[in-house]
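Structures given as structure tokens follow.
Bear in mind these aren't lab numbers, they're just calculated from the coordinates by the rules spelled out. As the structure is a prediction and not an experimental result, all values here were calculated from the model. Cβ atoms are built from the backbone, for glycine too; each structure is taken alone.
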Structure 1
Amino acid sequence: MRELIKEGKPTIGTRILTPWPAVVEIIGQTGMFDYFEFLGEYAPWTLFDLENIARAAELYGLSSMIKVDGIPRSYIAAKALQSGIQNFLFADIRTVEDAEEAVKAVRCEPKGIMGIGNFRVGGYVFTNYSVADYRRACNEAVIAFMIEKKSAVEHLEEILSVEGVDMIQFGPWDYGLSLGLSGEPGTPWGLNDPKVKEAELKAIKTALKMDKRPRVEIGDPKEIEKYVELGVKDFNLATDLRILYSFWKNKGEELRKLLYKNI
């Protein structure tokens, strides 16, 4: 992922909640994605899962990312990197201090707070892996921030000025929630509110102005056109549970109609 960013190329990812390594392998087998993002903020998982999904990604040369909870972000980021997860999306960034803490959680001493030990990323015993290799893994990790809080949008330029941030993603649901919006039953709260749309546009344009990569989540490839026109190169396609829900809902309805047609 770092190499693609250095070369100015687009990146394509997809999101998963299940920590079963087979899902990562299937994504790798498609050959269509540069990386997967494990939604550690939402899914139940163990430390063993992080090592296993990292191993699965390596089988296919697939880059990996984890979405990290606001608390305890430093602990989760450390365990993920030490397991072999390569890139990080930090949720709940509200202030410059949050941004600085997130970057330091990934970078090793003296710039950050990451230490060294018998971790999987170093082969456990560092037989064929040097301290320089470990430092490189810390430094090359792509660091992304969710911009999903009112205070983050208000202080976006200061947050993007923190050394080490590479990418942002605007989060309309949480942003709407932080404004006190509720929405109608059955619809994402605040998703289509003009204030939310305005904040999303501000986030994208500010990131591009400051030479940071804005990433956008999409459910359908047809949604990218308006974002590409703005200059967005990074997209994350769907989520495993939504993909399954859509199939079961649509195909289940189709099957039920056919089955009951003549009953």
Structure 2
Amino acid sequence: MQDFIKVTEQTSIYNHLEKMSIHDLLVNINKEDKTVPEAVALAIPQIEKLSAAISDKMLAGGRLFYIGAGTSGRLGIVDASECPPTFGVPYGLVIGLIAGGEKAITQAVEFAEDSAEGGWADLEKHFISDEDVVVGLAASGTTPYVIGALKQCRKRGIITGSISCNPNSPVSAEADFPVEVVVGPEFITGSTRMKSGTAQKLVLNMISTSIMIQLGRVEDNKMVNMQLSNVKLVDRGVKMLMESLKITDYETAKDLLLKHGSVKKAVEATHP
């Protein structure tokens, strides 16, 4: 491995935060946040390789797993949980795992991330196989829970990826397709829920969205497979149908949508 520099733990370039006004705090945080998309842009070649590998596996029937601890783990769970309602895929196709289990989603679980065996044990509960892809999320790139899981995956021929915010990190060394978004020191020294977390969220958005489009879950620029789980989404679906099928009456389009359960199915039923 090349020299590993833990950029995420370097001292903030801002001093005496407690003496700043609220205005100055917000301006400076925003100033730092603006650098994140630029760092993500530099990593697009890495993100593309990982997304392509995931797409290939999922088109063949495999699943996508995100595995992480703390903020990283929570971000993976958020992205995984949003795929079914947004794209109409079944729960269990994209799975987020966090060190410490469900409790850790809302509360810190002490030392859970330090278990090098815990990650693989959690993956085994889902009958992980070489048909699947596992993406390790670790801002620092040093989380034992994640690194241990990726090591076991690679021993078994399971494709691995990683998303971290330090260059040449240990988690990257265990990933077939590492993504490194180096955003620099945090506004509050070491608080990786800030820029690092934002970077990971942006990358996760890019990965899952591009994959779902490849899987045919989006047509034109519309979520034609979204679940009709609330009034807002039903209204959105009705308007999609009215536009697509040139229906002028709202209630007629709504009846058609609710009968078939999705925009895509309603369109297919009308124009087989």
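What the table below lists for this structure:
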read-out: Comparison of 1, 2 - label where FRET efficiency 1/(1 + (r/R0)^6) of positions 137 and 161 (r between Cβ atoms, R0 = 30 Å, to 0.05) is highest; value: 2
read-out: Comparison of 1, 2 by relative contact order in percent (Cα under 8 Å, 6 or more apart) - largest value held by; value: 2
read-out: Identity of the structure behind 18.1 (criterion: mean count of other Cβ atoms within 10 Å over residues 81-88, calculated), options 1, 2; value: 2
read-out: For 15.5 (mean count of other Cβ atoms within 10 Å over residues 33-40, calculated) the corresponding structure among 1, 2; value: 2
read-out: Comparison of 1, 2 by percent of Cα pairs over 35 Å apart - largest value held by; value: 2
read-out: Winner on volume of the Cα convex hull per residue in Å³, for residues 9-128 alone once structures 1, 2 are ranked, highest first; value: 2
